[in-house]
Structure I
Amino acid sequence: MNRKISILFLLIIFVMTGIFIYNEQFSADAIKKKIVNQKGYTIELQKENVPIEFFIKSDWIPLSSEEPLKIDEIVYTDDQINVVLMEVMKRDKHLNFSFDAKNRLNRKSGDLLVNYTINPDGGITTKSGIDDIQLFDKNHNKIETDGIGMGPDEMFGFNIEQGKYSTIKDGFYVRYNVLNKYSYKKIK
């Protein structure tokens, strides 16, 4: 019986070690970290402020509920990135919308979209302004945000004041103007 427990214990250690090594070396987060830090990768800026636009459905807008609404729906996708609406939360007299942008990375080469500038030394520089996220009603009339936020990583969000709920109740468009597109290639 002790031998079976010892073998099971060793097997668990091997599996946990394998998972750790995978997460540190081969996961999308590990690859992205190496690309940004330019550890084994070359990068080149292709385009700054790549705009993306997507629609927020009225089903995802909890105008009457005080409970946070977990959405976890892809609202935008292309060859490089998925943008996920994570959560909508009513806080005081505001609705807070939270998003995460996830890159689909190839280990050898590809494109990376990030909401910051990658410096030659591997550091990053962030900047944000009120026009980085623009909102429009279903007829493309501009809606003012009450505040925006960026980070960590490619997460972003914005607030809409209660007085503007009537302009979003049927859904609205979001234009995100901050992504920088880099090409990357693994050094052989």
Structure II
Amino acid sequence: MPPEKEYVHLPWWTWIAPFFLILIAKLISIRFFYLDGFFYLYGSYVVALPLYFMWGSRVFIGNVLAESLTSNLTGIHSAELVLVHGLANTAKPFIGYRSYRLLTRTSFFSKAPQSLWIILFAIVIPVVLINPILIGLRVGAGDFNLPIILHRIIMQIVRDILWGVMLSYPFMVKLAPYFKVKHLSRWPAESNS
């Protein structure tokens, strides 16, 4: 395995692969997990979070493009909100990745188990902060009415935390070391976390 501090030069295709991986995940979610205007598995979030940890901020552009291009499939019909919706959906994994990276550099956070900080800072906090904004955008666009806001926010928060912990986290912790050995990941994940 490359040393933790070693800079890994990622292949050129890691700039464009996030767009296609996130787009495919979103289309699968729409096809199989989208009922009554709600994603029961928001695949683009589940795929984007590990990609940010492995490939860094280069995932951002592909994530925004994939989310924006598919926003009309999820009920966003306002042209003005397409990019805003794409940015808001991209904010969850991006903020999770950046906050984890920034906060774990301090001496206080480095003494605690890595798994706790990943779940708390990369999954729970961004989900709790961003989902009310996403629902607010949908209310502002006229897609949702006010009486269902609280129920919808709670459903999305529970969904994203559940799938983030059950799918994204195991992928990052178990497969990121393999990708690091293959020089396809910059994230220095320990296998014991």
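Taken together, the values in this text are just the output of simple stated rules run on the coordinates, not laboratory data. The structure presented is a predicted model; accordingly, all values stated were derived computationally and were not measured. Cβ atoms are built from the backbone, for glycine too; each structure is taken alone.
Can you say which of I, II returns 20.7, 72 when Rg and Dmax of the Cα atoms in Å is computed?
Checking each candidate, the match is I.
Have a look at I, II and say which one yields 0.05 for FRET efficiency 1/(1 + (r/R0)^6) of positions 114 and 146 (r between Cβ atoms, R0 = 25 Å, to 0.05), as calculated.
It traces back to II.
Among the shown structures I, II, from which was the value -6500 of helix-only ellipticity at 222 nm (-39500 (n - 2.57) for each DSSP H run of 4 or more, over all residues; to 500) calculated? Before the final figure, lay out the partial values.
Working: I: -6500; II: -17500.
This value belongs to structure I.
Identify the structure, out of I, II, from whose coordinates FRET efficiency 1/(1 + (r/R0)^6) of positions 42 and 90 (r between Cβ atoms, R0 = 41 Å, to 0.05) was calculated to give 1.00. Intermediate values should be presented prior to the final figure.
Details: I: 0.35; II: 1.00.
Traced to structure II.
In terms of distance in nm of label points 7 Å out along Cα→Cβ at positions 34 and 170, which of structures I, II is highest? Each step should come with its number before you reach the end.
Working: I: 5.0; II: 2.6.
Comparing I, II by distance in nm of label points 7 Å out along Cα→Cβ at positions 34 and 170, the maximum is at I.
Distance in nm of label points 7 Å out along Cα→Cβ at positions 106 and 138 computed as 4.0: which structure among I, II?
Corresponding structure: I.
State the single structure among I, II that was used to calculate mean count of other Cβ atoms within 10 Å over residues 122-129, giving 11.4.
I
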